[in-house]
Structure 1
Amino acid sequence: MRKDHRPYAVKKAYLKFQKFYTRHFLMPQLESLGRGFTFMRPWHVEIFGGPIGIGRFATVIATADKKVRLSVWPEKAGRGEILIGDYCLISPGVRISSAASVRIEDNCMLASGAYITDSDWHGLYDRVSPGKARPVRLAKNVWIGDSAIVCKGVTIGENSVIGAGAIVVDSVPPNCVAAGNPARIVKRLDPAMKMKTRSHWYADPGRLARDFVTWEQAVLRGNTFFGWLKHLLFPARGD
């Protein structure tokens, strides 16, 4: 199905159900969840352990084949945490695992399939032990590319970008692009250039919400309930 045949009333009800599901099933599992969140298909988000906190205006997108998984397995008592700041984007298939501490600051974007972990989860010689953990930190406005892996003990500096498929085993300074396995700096960003972040997009959340409603109503204009059912039961080629 290429076109969304739902009437706007059905789409609006679906969005409200996503909010309800998030509040009823996910929020109780979280240490905190800031206002203005958007969870797309939240029933495909898996949360284990804690504390896990997510800031304001988070966008979390999950799908049936690419679930989002946030897991805390403490290395020792009193350790293990996942703290995600404001305005962050978590794409389908993202996994974050913590035995010590994973801290992701404001405006970070994690692309599809990215994996962040602060532990090896097994020792080199003792394969029964969970291994040693070292905290991971993503500074403000970091962008982790598709299927990239960020390993234990890594700090990624403000505004830096990690290329698709990269494996980051060493810290990356601010305003850099790093790529490869193991990841190495391939480009320097100009710190004098003005950076537009996700927080700018949410500068007027009320207006943004109204713009989304206007756009959705325009896209779905002319759709009817019975037309939607017809396309569900008898999809036509090209629809």
Structure 2
Amino acid sequence: MVDRAAWHRLLAEAAAEGADQPRRICQLCTVALDVTGAGISMVTATGNRGVVCATDDVSASIEQLQFTLGEGPCVDAVSSGAPVLIPDLDDAGDFARERWPAFLSSAAAGGARALFAFPLRIGAVQLGAMDLYRATPGELPEADLAAALLAADAAALSLLHLDAGERDVLGGSDGGAAYQLQVHQATGMVMVQLQVGVEEALVRLRARAFASGVPLQVLAQDVLARRTRFSPEDT
């Protein structure tokens, strides 16, 4: 049984590890949950794709297979925005066999028997997916499922730290000050548009920049110039 308070604390500690956050979250899942390995892949609406991290060779293979084949629970989790839970890859049912014929056989041959895929999203913004696999079949316990959903939320936020675009626009101290002011002002406008607090507005701003493949400062300038607007319907 996962202690909810302890799990929140562990995820919060992982959030202090900068660009290594995704890997740390995956490692925590393998230690605290009834899974053998974990992996995270980035998939955005603008076509940014790539394996972010994997805890072992089987996890890495699962991520690569889905990108190579264009099919699998991760792909469906991203497209549907909902978790895809397969407790037994050898008995996945006709629906799964029809959708992922090549993936199922390859993943099972590689050592996976159960697979649980979770979409990584912030509001309406698609960022990727987190896959948890087990070397033995079986359902993911209810407490572990709840913990995995929390980990997926943390993993979605962690992907934002992979975007180095904002660091590229920082020049001298004056440039850095201007950058911070623009982002601050844009965050204020997003707060008003979405009727949310400052932290939520900044997360939404960063998520849109990440998914669009543009530096945060550029998006902030677009918001300030009213070329880009955030709508509650997008959340």
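From which structure (1, 2) was FRET efficiency 1/(1 + (r/R0)^6) of positions 11 and 91 (r between Cβ atoms, R0 = 25 Å, to 0.05) calculated, if the value obtained is 0.70? It was calculated from structure 1.
Ranked by Kirkwood radius over Cα pairs in Å, structures 1, 2 are topped by 1, which has the highest value. Which structure, out of 1, 2, was FRET efficiency 1/(1 + (r/R0)^6) of positions 43 and 75 (r between Cβ atoms, R0 = 25 Å, to 0.05) calculated from, if the result is 0.25? Going label by label, the one that fits is 1. As an exercise: helix-only ellipticity at 222 nm (-39500 (n - 2.57) for each DSSP H run of 4 or more, over all residues; to 500), calculated from one structure in 1, 2, equals -17000. Which structure is it? Structure 2 accounts for this read-out. For relative contact order in percent (Cα under 8 Å, 6 or more apart), the highest value in the series 1, 2 is held by structure 2.
Each of 1, 2 could give FRET efficiency 1/(1 + (r/R0)^6) of positions 3 and 131 (r between Cβ atoms, R0 = 30 Å, to 0.05), but the derived value 0.80 comes from 2.
Laboratory data are not the source of any read-out in this text; all were calculated from the coordinates shown. Predicted model only: the values in this text are computed from it and were never measured. Cβ atoms are built from the backbone, for glycine too; each structure is taken alone.
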